[in-house]
Structure I
Amino acid sequence: MNRTLLLTVFLLTGLAAMPLRALENGLARTPPMGWNSWNKFGCNVSEDLIRGAADSVVRTGMKDAGYEYVVIDDCWQVSRDAEGSIIPDAKRFPSGMKAVGDSIHSKGLKFGIYSDAGRGTCQNRPGSRGYEYQDARQYAAWGVDYLKYDWCNHDTQDSQSSYETMRDALAKSGRPIVFSICEWGSTKPWLWAGSVGNLWRSTGDILDKWDFHEKWGGNGVVEILDLQDGIESYAGPGHWNDPDMLEVGNGGMTDTEYRSHFSLWCLMAAPLMAGNDLEHMSDATRTTLTNKELIAVDQDTAGIQAKRVRKDKGLEVWVKQMSNGSRAVGLLNRTAADTEIEVKWNEIGYPEHLSASVRDLWAHESVGVHKGSYTAKVPTHGVVVIRVVPE
């Protein structure tokens, strides 16, 4: 083989073996945690609301539990000026966005904001199409740390190239900004977004319901759960499947269902973005959102998303491999009656003869050493989450 042909073969095979370019911004090495205004407050956002939410993140112990981003969703922006700069709503944010960001930062938290890849946002405020670099520079000047980027009013745009444009704009903004892609899983972003964003929505919008599907695309908790099964291999440090924000505490489900919702998101290494009224949340809601043992599962540095290893007439077993070799296991009861669920060690990657200590992460107690399997009684619509550690 002559040298020219050899070089050509080397280059072609080398290019074929190159991995997809990763988003190397060094951010979101574990799933982002924070609070977002949309699920509870929708368009009714204001400076007072956001400052109060930041105060509540600290006061309620959520900051100590790991929540750090305070994100203003849609409706903060009203127009553009003659130079094309985005203009916040001066009535709702009279101090300006930098002052709001500074206030959030003063509490040891991080500042998030919202825009859209189309010509308008989902609430028909100005989108960023054609203004990506200008907007990114503005966000950096305001001290923004996190951008949620939606997919309304996109006309005939290509999703990947649209999000790549904002990725590149953020990279040149002069500030590290977590990039949250929100195109609702419509173009299978897990196939391309690992090189574009730190997280990407893998489903349509979440609803504050256990088991429900709207024709327009909204999904209850278990519908979203089903849509995560099979895409777990695409998640990892710095790039996460996002099954949408948390509805815990918003009133549409029982406390048991909210615990299940939170448990499953933690097992799936999902971003944990609370979306409730923090100032007035119940003790049960606060206890759920600040369960540090579950949060440790979500934030495990290996970044492995749980996979479903059994589905049998509404009874399911989900397993997440942890960085130390242990397993976090969710026993999910989707039926209308309390029932026992058994997990066998050979289902979660351990030999049948293995003895392992088992800890219940909601009871916060050890439940003994078990050989080969473990069985728990699980309430209707409930989840028992255990940590299994080989002896």
Structure II
Amino acid sequence: MYWSSKMTRQRSVPCVIARGGTSKGIYIKANHLPTDSSQRDKTILAIFGSPDIRQIDGLGGADPLTSKLAIIGPPSRPDADVDYTFGQVGYKAPVIDYSGNCGNISSGVGPFAIDEGLVRAVEPITVVRIHNTNTGKLIVAEVPVKDGLAEVYGDCVIDGVPGTGAKIMLDFADTKGSATGKLLPSGQVREILETEAGKFEVSMVDCANAMVFVKARDLGLKGTEGPKEFDGDKALLDKLEAIRGAAAVAMGLSASPQEALAKNPAFPMLAVVSPPSDYYSYSTGAVIKADSVSFVARNMFMQVLHKTYAGTGSVCTGVAASIPGTVVAEVRSMRSDWGDLVNIGHPCGILGVEATVIDQQVKRAAFPRTARRIMEGRVLVRV
């Protein structure tokens, strides 16, 4: 259903605004958007108020973590319950990046599908098999349910999100080679990447989303720096984008670094990793102790530092840390009592990923999230 409001002569589109993990997005059923792709994207940009760095004329939050879209519809493959398409909506340019997925926004898909009646609610846990159309991969979500709806109350804590919520487990084990078809796009666990900013030793891994990893010390960083230090250093941002752009070309995802920035600014992602170290949480000021993390990581997203850590990025990082020889495995501190748990130290705290990789076969790649429906209604757009 896609109709015009007689009162305002604008088009009215049913939607939900929901927090998924440490991101916030707009969730829309596929049949509520135009079928023509160009008209669909025009409508989506209007919904978000893009392009505009304030997104003042739309629902976007003028931040990469709040300018996200989930389109959800009936499954197109027999082993899935729903189809889900992720879009990273630009606010500086009229672009929607569909080349990858967002793990945080993925955590809201199961609850949305249950609450909208797309999936039958089963208490206490409803398993929702999500076909992510961006990657062609399957995500399995375990969603707590109460009284026929997705539960929002619980004791699960997500660093970077106030309060607690019901724990949603997301398993991305099926997402190996999501963008390139291979866990190791180049076939190497690490290599020297030539970029416009020089040569850097990196590891390129593709699970949930493609990523490139570089050590903090090779960039002249401690690795514990926060958003102010990263985002306030234009030379550093340019160097990191040069690495990301060169990796995009090396992975076969873009024809040039310039195309990677113009057409695929979100994916592949880049992470800067370093050994465990004490640092202060960007959000609370609390001390994150070195012995509580496997390593410290900083995730670049849309050319700025992610204020926490991307969901799919955490999956790929956990898997990369479990592959011997990668730059992530090099900085990882192993603890026998943690088993396969990888505790990623991000700017606001810690994100734990259960990662089991045997002979480069991903057996499990799961992490907990919480999600909450914030608003439901109709958005009016001029298109």
Using distance in nm of label points 7 Å out along Cα→Cβ at positions 279 and 303, single out the structure from I, II with the greatest value.
-> I
Identity of the structure behind 22.0 (criterion: Kirkwood radius over Cα pairs in Å, calculated), options I, II | I
Winner on mean count of other Cβ atoms within 10 Å over residues 111-118 once structures I, II are ranked, highest first | I
Taking helix-only ellipticity at 222 nm (-39500 (n - 2.57) for each DSSP H run of 4 or more, over all residues; to 500) from the coordinates of each of I, II, which one would give -5000?
-> II
For the read-out mean count of other Cβ atoms within 10 Å over residues 103-110, a value of 30.4 was computed from one structure; give its label from I, II.
-> II
Entry that produces 57, 40, 35 once Cα extents along the principal axes in Å, for residues 95-326 alone is calculated, selected from I, II | II
Work out FRET efficiency 1/(1 + (r/R0)^6) of positions 63 and 351 (r between Cβ atoms, R0 = 25 Å, to 0.05) for each of structures I, II, then name the structure with the largest result.
-> II
Ranked by relative contact order in percent (Cα under 8 Å, 6 or more apart), the structure on top of I, II with the greatest value is II
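Any read-out appearing in this document is the output of simple, stated calculations on the displayed coordinates, not a laboratory observation. Keep in mind the model is a prediction, meaning the values are calculated, not measured. Cβ atoms are built from the backbone, for glycine too; each structure is taken alone.
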